[in-house]
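Down below are the structures I want you to see.
Coordinate-derived values only; no laboratory data. Just so it is clear, the structure is predicted and the values come from calculations on it, not from any experiment. Cβ atoms are built from the backbone, for glycine too; each structure is taken alone.
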Structure 1
Amino acid sequence: MRDFQPSGEIRLLVLDDDPQTCQLISAALNNQGFVIDTLSDPAHAEEWLKSQQYHLILMDYVLPGLDSERVFGWIHDYQPDASVIVLTAYPSIESALNSLRARAFDYMTKPFQVDQLNKLVVRCLEGKGLLRMTEEALRESLGAVIRERRKSLKLTLQQMSQRTGVSLGYLSQIELGKNSASIETLYRISLALGMRMADLFQAVQKAS
């Protein structure tokens with residue numbers, strides 16, 4: 001998460017009847033600048049979903065006294081702009097399909113790795129345009145993608161310099177993430193690597 005920065009206030013809701021799970025998720029995400037609410041009493045779920053607007057809801061699929069489809073319905077009605085990540089200790093094809101039909105962003109089985117959850121949350125919020133890579137992280141990721149692609153094609157920096165018309169030193173700085181490349185330079189590099197610029201940035205996004 002240190003490689004990303006929020007574009008504004010980001011509000012998350014953790015809805016799980018196990019207070020320990022709520023605390024775990026909140027602790028895992030709390031140092032990332034999010035505003036996080038936790039709700040461990042399912043009886044108040046509808047009231048809570050009515051009262052605040054959230055960007056992301058992490059919900060347990062099995063909530064005592066509540067049908068998951070009812071909760072999905074409340075989210076649809078009261079939180080139309082929120083993404084949903086479903087968490088469950090009892091994975092099944094039925095619950096996965098129900099989550100898919102409810103347009104959940106993802107479906108995660110408990111117990112989960114904190115790092116895995118962090119990456120999923122970042123991917124979700126980045127896709128919504130709420131998180132963006134820092135300039136330094138973008139330079140480093142872009143440089144790494146260019147270097148890996150060049151090496152896979154068995155091209156030396158000297159050959160890349162000849163293909164692009166970009167100086168050897170500048171190319172080296174770009175690959176090391178020490179220097180930002182202009183759009184024109186990236187276009188030349190993409191052509192030399194046999195890639196579209198869109199593919200170059202897509203590779204950066206996947207690597208992040």
Structure 2
Amino acid sequence: MFERFEIDEQLTKSCGWVWWHENVLAISDRPAVLHRDARGRLHCETGPSIAYRDGWALHHWHGVLVPARVIEQPETLTVPQIESEQNAEVRRVMLERFGSARFLRESGAQLVHQDECGILYRKELAGDEPLVMVRVLNPTPESDGVLTEAQARKVFGDEVVDANLSVMQRIGFAAQFRRPKFKEYTLRVPPTVRTAREAVAWTFDFPAAAYKPEIQT
């Protein structure tokens with residue numbers, strides 16, 4: 001028994017996994033690549049999370065085993081591939097790599113509700129909770145904004161844009177921009193949310209009835 005212990009001790013210092021059998025000892029090499037996240041789970045954003053010198057490798061995203069293309073070629077992912085994925089955990093990783101906001105736009109998500117706070121979308125996912133996200137307009141015009149005033153009006157409505165510009169003009173900010181541009185954001189919210197106001201209020205940890213900001217910047 002002591003001899004077996006000494007052998008085990010030496011093996012742990014020089015190799016990887018070891019499997020003892022009655023007449024055979026299987027020994028594996030140590031990995032050439034090993035990446036983990038802050039919680040110790042196998043994870044790598046650019047390549048294999050674990051790989052050996054003979055070329056065998058695995059890819060993980062925060063502990064979830066995924067196909068190599070999800071990590072190394074996320075730009076090749078498509079909406080049908082994501083929708084047809086049967087493993088809910090793998091599908092969630094694919095969504096994250098593809099971009100949840102982009103998935104909503106390209107998958108034909110249902111517009112559930114729209115008000116002065118934003119636009120609420122919902123997409124049903126087989127075997128998983130629905131993807132529900134609220135699309136909001138940053139009320140402050142920015143020099144590096146993406147949406148022109150006309151585009152913002154088309155998406156969010158004249159009332160929303162006029163209200164935002166009015167506030168900015170009152171505090172002397174909008175005057176800095178001759179042709180203001182806006183940024184938009186898409187935020188994931190719980191599937192129980194039913195209105196855009198409720199969704200935005202949830203991101204600030206407020207009930208919908210209590211979310212009544214006087215000025216947004």
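Data table
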| read-out | value |
| --- | --- |
| Value 0.95, calculated as FRET efficiency 1/(1 + (r/R0)^6) of positions 107 and 187 (r between Cβ atoms, R0 = 30 Å, to 0.05), assigned to which of 1, 2 | 2 |
| Computed -15500 for helix-only ellipticity at 222 nm (-39500 (n - 2.57) for each DSSP H run of 4 or more, over all residues; to 500) - originating structure among 1, 2 | 1 |
| Winner on mean projected area of the Cα convex hull in nm² once structures 1, 2 are ranked, highest first | 2 |
| If mean count of other Cβ atoms within 10 Å over residues 115-122 is computed and equals 20.8, the structure in 1, 2 | 2 |
| Structures 1, 2, by relative contact order in percent (Cα under 8 Å, 6 or more apart): label with the highest value | 1 |
| Comparison of 1, 2 by mean count of other Cβ atoms within 10 Å over residues 19-26 - largest value held by | 1 |
